[in-house]
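Please find the structures below.
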Structure 1
């Protein structure tokens, strides 16, 4: 991993992907995640891990107001984002990302009002870490089933 956070290209307006640093030696590793000095840091509300078993797909989910900061400190996850924001210059765009604990150890910073879903593509389970900018509220999010005609994406 590099020593600086490099911003990577995404297909969706206001969606940010940056490389994260890992410091490894014979004793183990330090996995950097989020720093309040980052330009895209939106504040702290809550932090949690989501454990996803191998082959399992979770989502579709949509947050009305919450900014999310995803990384995968263990395992490998494929994340799909769909932009159906009426005022977005990328309305209708879909983007796919692989996040893992090795060669794709990145931070995915997602603004509100994007649909997302993810699948564990590890042989075992994976952990998705998420820091959100406000405490979780069940009334703030919407959900759709994985098989929906609203989002033009089919999980395989």
Structure 2
């Protein structure tokens, strides 16, 4: 079991290696593609779990676009990626993250919402591809926070200030 506040148990690459002889090659390649980039947002997804995840992620990103465009007084429509149907909860999360005084805290709000959505998707999935998909996406979130926590903050600050 994974927890948002827990440490990364192993990397995504380790996860893929563990799945290698147990999961069909095509499914592992799809998991790698999903975990490797954001290109999956533009794919025509297969499994229902993937469709729901993409719909959530697109709606969340579009709500962030709307919030940022509103502040800059520009039309958000040219930045909206796909049609979406944002819910009130997605709008609330996006605004909370956008209004956060700290960029890091805003990112944490977004990733916490992503995690909770993935938790909801995981109900009724045990030992199937959908479960592996959810697990890989959660590992991706944990891996990202592991990198953030291990980053040399002084070096990042000096690089930002010198540019």
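Couple of notes before you dig in:
- Comparison of 1, 2 by distance in nm of label points 7 Å out along Cα→Cβ at positions 81 and 137 - largest value held by: 1
- Structure from which 32 was derived, relative contact order in percent (Cα under 8 Å, 6 or more apart), options 1, 2: 1
- Origin of the value -22000, where helix-only ellipticity at 222 nm (-39500 (n - 2.57) for each DSSP H run of 4 or more, over all residues; to 500) was derived from one of 1, 2: 2
- Value 0.75, calculated as FRET efficiency 1/(1 + (r/R0)^6) of positions 73 and 105 (r between Cβ atoms, R0 = 30 Å, to 0.05), assigned to which of 1, 2: 2
- For Rg and Dmax of the Cα atoms in Å computed as 15.3, 50, the structure of 1, 2 it came from: 1
- Per mean count of other Cβ atoms within 10 Å over residues 57-64, the highest-valued of structures 1, 2: 2
- For 2.6 (distance in nm of label points 7 Å out along Cα→Cβ at positions 89 and 129, calculated) the corresponding structure among 1, 2: 2
The numbers here are math on the coordinates, done by the rules we state, and not lab data. All figures in this text were calculated on a predicted structure; none of them were measured in a lab. Cβ atoms are built from the backbone, for glycine too; each structure is taken alone.
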